[in-house]
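These are the structures, in structure tokens.
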Structure I
Amino acid sequence: MPRSVALVSDSTSVHTELASDLDVIVVPLQVIIGAKAYDEGTEATPEMVATALKGRAPVSTSRPSPEAFLRAYERAAQAGAEAIVSVHLSSEVSGTFESAELAAKRASIPVHPVDSRQLGMATGFAVQAAAEALEVGAGAEEAAEVARARAAVMTALFYVDTLEYLRRGGRVGVAAAWLGSALAVKPLLKVEDGSIVALEKVRTSAKAVNRLLELAVSAAQDTDVDVAVSHLANPAGAEALASQLTQRLSQLDSVVVTQVGAVIGAHVGPGMLAVVVAPRRAQQLSGGSGSSQPDDSA
């Protein structure tokens, strides 16, 4: 039996398996390789993007249109939903949330858009929190607040081999100051108030991964957390980092390991490693979303 509150997200935040497990409607972003556009998830794969980037092919991304969201909302309504919670990646790096907001105003049932102000699995954990709230009887507005609250206390850290791909997409924030020495450093970055910002720079990949580990352990402390490791074309590195995190964090039974989707992959480049630390206590809190200025691209 369909639940009365439908859950919607986007393809950067919820992969196919998670969408199926949580019963989430996924609206795809697009990846443009050369002159051809592909829907993320069903057409564009991380492997395609990694290959294109390594071959120096032009790669860009595009947000879903408001009409795409409206179609998803109306399908949910026709299936019996009485309200919708729509959780998306940060409005500071994508216009996706703006499209969701515009569509929400035209939908035939109430839609509660959530700007997670996070990326990738950090937004995915917020979606998961909303789904769990709905399963125990929360209404749409309460589930939206649970998603915001959980997203607000997460720590999202990542390492990239080069800032070049972030620079091309205009998403590197204050880390732009490092671009002149980008070849000489291995940047560590984080998501802060919805934007990608510089954290630290180290001299080698090994030191960068070790520092990523230490920062993640510090963020987790002894609290009840979910942890995810994501990568692009770096499965061995991701598995090794996940194994080390499991050993260091006694409260964890396992670490989620995923490859980022094609859209995020287009902006971080091959070799990227990310860690998301998501405290579960936030699911009992209320939170609010900040203001944002979305751009027109993905």
Structure II
Amino acid sequence: MRVLCTGGAGFVGSHLVDRLCDEGHSVTVLDDFSSGSRKNVNKAAKLIVGDVSVQKTWGNLKEHDFIFALACFPRSASLQNPYRDLQVNYLATIHALEYAKPRRTSIVFASNTGIVSHPRKLPIDETYPDMPSTPYDLHKLSSENLLRIYTEQFDIPSLVLRFASIYGPRQSCHEEINWHPIIPHFLKLIKRREPPTIDGDGEQTRDFIYVSDIVDGLISGMNALLNGTAPSSKVILGTNTETSINDLWKGMASITKSKLHPKHGPPRPADIRRMRYDSQLAQKELGWKAKISLKKGLRRTIIEK
């Protein structure tokens, strides 16, 4: 397979590219290094430095059989820069679909479970009503709908995967775009021996999922599209487990033997109070289930840091 991975120099993308290369695919990475790194790019992959939101970037690409659309602008910065969020999280989807249309190139699109911002109860599944609370959520949801339209009108094979809160090796903070994933942020402070400031009371929860489980889900999605067995609806990849930010800190402090005591600040705007995701549809339709516990994944992440 000739596979294009946008955002392939980033955290999740680079792990996916490693797997694809190991499986013998011909992989092209498209990345502008706004959050990715050259050192993450597998030596067996071809690298194209370019902006996914620019039409000319797509016009210069050679033929590909499959696209993993992973490039994104971070949710945490989308309220401060909705224009750039629109470009990366929606306009780039238009370019990808227009590239795919004459070729019928299959697309797996990385979306966001946070589109459901105020769940009635837990766990959240694919039937819950969408309620975007940031430009990021809105543009991801718009891209989901655009993919559905192109599939219906132009027979473009596509699959939307909504991810829970991913963590693992190579994930990092990016001060310049206000991107502070909680686990690498905590690790950075532990190394500096600086106590963290937790947003609000710290009882907000996340469904943390290890990066190798997400890569398994992406590969399962690709295989389902190629086999013609992919579901027509969006599919959630989560663990059906919620962990509070307070408990996350306690777990990381225990593993690192840190004696630091966190402080508490004001709640983050548009923060989601509770996250726990039901992945029964992924298990039924893709044969996928998360394997790595949070404790095991944190140990792996901290060791590799």
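The value -0.85, -1.06 for log10 I(q)/I(0) by the Debye sum over Cα atoms at q = 0.21, 0.25 Å⁻¹, for residues 92-147 alone was derived from one model only; which of I, II is it? Don't skip to the end; give the middle numbers.
Working: I: -0.85, -1.06; II: -0.80, -0.97.
Considering all the candidates, the number was obtained from I.
Using distance in nm of label points 7 Å out along Cα→Cβ at positions 212 and 268 as the calculated read-out, with 2.7 as its value, let me know the right label among I, II. Could the numbers behind the result be given before it?
Values: I: 0.7; II: 2.7.
Derived from II, not from the others.
Have a look at I, II and say which one yields 19.1 for Kirkwood radius over Cα pairs in Å, as calculated.
This figure was derived from I.
Ranked on mean count of other Cβ atoms within 10 Å over residues 188-195, which label among I, II comes first with the largest value? Show your work: numbers first, answer last.
Working: I: 20.4; II: 13.5.
That would be structure I.
Out of I, II, choose the structure whose coordinates give relative contact order in percent (Cα under 8 Å, 6 or more apart) equal to 23 when calculated.
Working: I: 23; II: 17.
Source structure: I.
Only the coordinates and a few stated rules stand behind these numbers; no lab work does. If you're wondering where the values come from, they're calculated on a predicted model, not measured in any experiment. Cβ atoms are built from the backbone, for glycine too; each structure is taken alone.
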